Structure I
Amino acid sequence: MNLFRNVLVWLLLAVLGAVLVQFLLQDPGYLLIRYRGTDYSTTLAVGIGLLLAGLFALALLWAALRLPFRLWNRRRKRRARAQLVDGLAAFERGDYLRAGQLLRQAMDEPAAEAVARAQAARAAFARGDDATGEALLEGFEHRHAGIRAVVQAERALARQQPEAALHALDATAAQPLPPRGLWLRAQALVASGRSAEAYGLLGALRQQQALPAAEGESLPARWAAQALREADDGNAIAGLWDALPPALRTHSDVAAAYAGRAAALGWHEAATGGIERALDAGWDDALAALYGQLDVDRLDARRAQLERWLQARPANPALLLASARIDQRQGRWLAAEDTLHRAIAAGAGAPAWEALGDGAARLDDHVRAQRCYANALRSQRGETVLEPADPAPQALPLAAQVVTRDPYGTPRLSD
């Protein structure tokens, strides 16, 4: 595009020059110059030619005078660019001392200062020289406030100081934040227990393409679930839940977080209804297990729902465990034990063994309860489980025991 524009300008100048030459050739004109009593006469064409020649000579003289400075500036820029490249390469190799030296030299070039100073500060922090790193950041003063805030936020988050990161990123001079700054601010909000605000930044992060590709799909659900867990009152929980898109409400993590908070507030129907809708939209074993574990009422309704799901998945361990938990809450210990044996056979693992131990303890069968709890630990460790112990035989009363003697005359008690 630049070449086309330059060619067009030169063609236009050539046409104008040709028109002017033709005009002057038709009538060269007469030019009289009187200076201090002396007259100089010539044609207008010659006068214009002399003027242009003088201007050209002045331009050559100016270019000759500027040439040493231009060569020196070009050499300085080339050297700064080489120092910047070598410094970045040393930083990537982990040679932070040499990287800091090269990058501090490259800072003298204004065009490279922002990148060189920021990376030099990172190199200083990486080798544990916090004082030098902070001094380099202070050297930004009011220049490149956005880059300075990004480096400060990275440093604060690395030191588990999200509030300090937010303080740096929320500075007025750093606004508007660059994409990297927006991502760091969202991370700092999550680390500060303000996931709802981080969730609100998702639109801006998507617009600036600042979301990491590996986490872009899972972040909304993760931040939404954490925001629900962090909400401190019912109005906040209800507002967050209503603001979520339908696809997120049926996500297993989000539905589990909402069910837990709703159950804690006594919203029994909302807690179970959220899980039911999520499981109808997409099956998740962990969510099904949570459905039977919720500390809420509606036991008959939950039992009926579990039976409907079991018709489609009769050997699902999570459903069997959930159904057994409902039986236990209703006091149906023997029915729960039968269901738990089926769940264990289907691979329910340690939670089913623990629930089986709880049931045995409630039936005062402490020997089997201990064996079940031991199996729960074995299952968690990946060890082979043992069959539950049969009830231990009761010892006979002393009066019903028979005293015998061995061949050596030693007395023994026998049944």
Structure II
Amino acid sequence: MACAHGLRHAWRRVAALAGGCLLGGLSVAALAAPTPVTVAVISQSGDARYAPRRLEQAYPGHPHGRPLAAARMAAEEAGVELDVLGLSLKVIELSIADTQGLPAALAQLKAAGVRHVLADLPAPELRQLVQLAPAALGGAMVFNIGLEDDALRGEQCAAHLLHTLPSAQMLSDALAQYLAARNWRKLLLLQGPEPQDALQAQALVRSAQRYGLKIVQTRPFKLGTDPRERDLANTRLLTGDREHELVAVADSIGEFARTLPYATQWPRPVVGSSGLMALAWHPHWERNGGPQLSRRFYKLAGRPMQGHDWAAWAAVKAVAAVLADDPKAGIAQQLKRLRGGSVYLDGAKGPRLSFRPWDGQLRQPMFLAHGDGVAGVAPLEGVLHPTEVLDTLGMDEKESACKQRP
């Protein structure tokens, strides 16, 4: 990277001496003064996912910090390729308190010439951003890098909304493929009281039906100080029946789920929100350039890369890829090329990645992992699809409720 950085400066010195002449058919004047493309990461200051206690607990599968560092790292990595094309990427950060702060924030983005937005926001703020951004910015491309909600890929989708974080359905399908491949089929499902817990449980139920798993019982859990509800947090009582082979837990907070492994009544593996989990990224992934990516991020951020960081990194990589594909394309053309599946990016996961035309979701493998490493990768070998095996994870085109296309 340092060598490439020095090379760019050398090109610019040549440009200054050459007065903008052509070198090998390429204008060195353009190399001397790349046109900046600004990408904004917009977040909420009081987002509960980044509360100090949540970050201290570092629950598996949850953010361990803001993803701004990952976005900036991707912009730096894209510098050499874009510099040759006379472009550069710049990442800025913007924070809002709530939905009322969005109009002012969008005015700032318009003044900065921003058309590419990475949204790390709760659902209400994200939905309003998606609604306001095209008119406020004169056309926009919004990347959802923080929410797994399937509704954002379904009935609440938008033509200019792309998703680099996997959906809840993609995660549960990956887990179900792994369990079915090992013939572990009888699940006890423990579901928390949060709305997001219900969405995770619904995704798991759909995945169980797809891959021939059986949910033998669903039980609610609840953490709290009310003595009348003490049994709802008792892991041995909740797992007392013997007919299940595994315990699946849907816990969007993560506080209850992390108490389950080795605390069940019977010796049963735990999957879902703890134990064996489906993840967008794992810092112990050891193939396809994964170690190098994880090391670069750790050096920059001082912590291991998590799925939300990878999603921010991948979103900026997607912007770089579509700019490199056609530097003169407008934002509408860029959206069509990304959602048309003609632009690919390397996600350090193996296969080249593209966005689904029907819902804007980035196709990607999922890691089946635990705290110490990666146990498997989905789609699993032997899982088939008529056109693209990565589409066995999440809502396929015929199942999708999204009707918005660029």
Structure III
Amino acid sequence: MKVLKDSFIYLIGELFAKSLPFLMLPYLTRKLGPDGFGELSYYLTWLALFGIFIGLSQEGAVTRYFYFYGNKALNTVVTAGYLYNVVISAILLLGCWFFQAEIMAYIVLATMFQSFINVQLALRQCQKQPVKYITLQIILSLTSVIFTIAALELFNEDLVAYRILAIVVANALTFFIASVVLGDLFSSKNRITLKRLKLSALYIFSFGIPLILHQSSFFIKGQLDRLFIYEQYTKAELGVYSAGVQVAAVLPIVLMALNKAIVPYYYQGLKEKKLSIQSIKKYTLFCLVLCIIPALIGFVLPESIYVWFLGEKYAESKYYVVMYLLGYGANLPYLMLVNYLFFYAKNRLIASATFVSSIFYLVLMIVLGKYSIEYIPYALILSNILMVFILWFMISKKA
């Protein structure tokens, strides 16, 4: 019952928080037009890329530390991660200043504060505080929407830059609120010392650096297509493509919300030997059937629904919605398998699986993308299926 209750809170809260930016999608597609929306998608791709190196999977490191060592010196681990975040962000900002890349500087700042927020959210999740977790998510979504609409209504030029700047302000404000309400997450007995900071930094690097390949693989499969399309096709085509992808992105949001609620109990089951590999494989097979349903629903919906939601210039987005719902659906069996490897810190195995899958995706994207932009979604579908098979084989060897 506790799992169901927390899952319900995470799901409803996360959907509400994520629904606000999603409901703003029709506003952005119309306000920016296909060209502007394509340009925005291009810059947000750089945000995802910077996030790999600025964030360094700190939220995952914090979560694992809590489950293995508890609250002891957890504040030092968080502080060490924040210090690294500030240093690497400062270096990137200097590069932006040197090359006079104003929008890229906004991207770096947005990524820095987003990484801070991710750690704050991880702290709430691992301590099973779904209400506080969802509260922060809602605040982030509300402020992002409010600041974006205010900026785009006040200014008539450089709308893409103002949209990104609104994200920066929203992230910074949410982090400030999260820090104020942090309260009693840490024990005052664990005083921060230079020695503890060094050990904590080593822990974060040992956890996060092997996952750079893992995160980069997901970037290749989830974001690199925008950079490729930006160079090969028009901004308008990228805008239509990106609009369809963002509609389909509702599915991974739902899946991740469920995963965040289930992970603490998934880990607890493994720790207490109540969850076996055989059970995990059985649930994975069930998930393979479930993951097709969203794409079928997207296919049945008439094209007029997509035009009504996104605008008249985005009629072709339905195709990309259906195809990416199919591709994203494979995340369900993937999460069921990969959580087992994450628990036992098999980061290199995870990285190798995602690397092979991402290389397969990259080759398919380049080859198929040269013929038509409509072939690009097949690269994601086939590579995600391949990754599930690889993880299944890895899990089977542990049995």
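Read-outs: derived from the displayed coordinates by stated rules, not from any lab. None of the values given here were measured: they were computed from a predicted structure.
Where does the value -0.74, -1.02 come from, among I, II, III, when log10 I(q)/I(0) by the Debye sum over Cα atoms at q = 0.13, 0.17 Å⁻¹, for residues 124-307 alone is the thing being computed? Mind showing how you got there, number by number?
On the way: I: -0.74, -1.02; II: -0.80, -1.13; III: -1.20, -1.59.
Computing log10 I(q)/I(0) by the Debye sum over Cα atoms at q = 0.13, 0.17 Å⁻¹, for residues 124-307 alone on every structure in I, II, III gives -0.74, -1.02 only for I.
Given a computed value of -22500 for helix-only ellipticity at 222 nm (-39500 (n - 2.57) for each DSSP H run of 4 or more, over all residues; to 500), which structure among I, II, III does it belong to? Each step should come with its number before you reach the end.
Details: I: -22500; II: -10500; III: -28500.
Derived from the structure labelled I.
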Output the label of whichever structure in I, II, III has the greatest value of relative contact order in percent (Cα under 8 Å, 6 or more apart). III
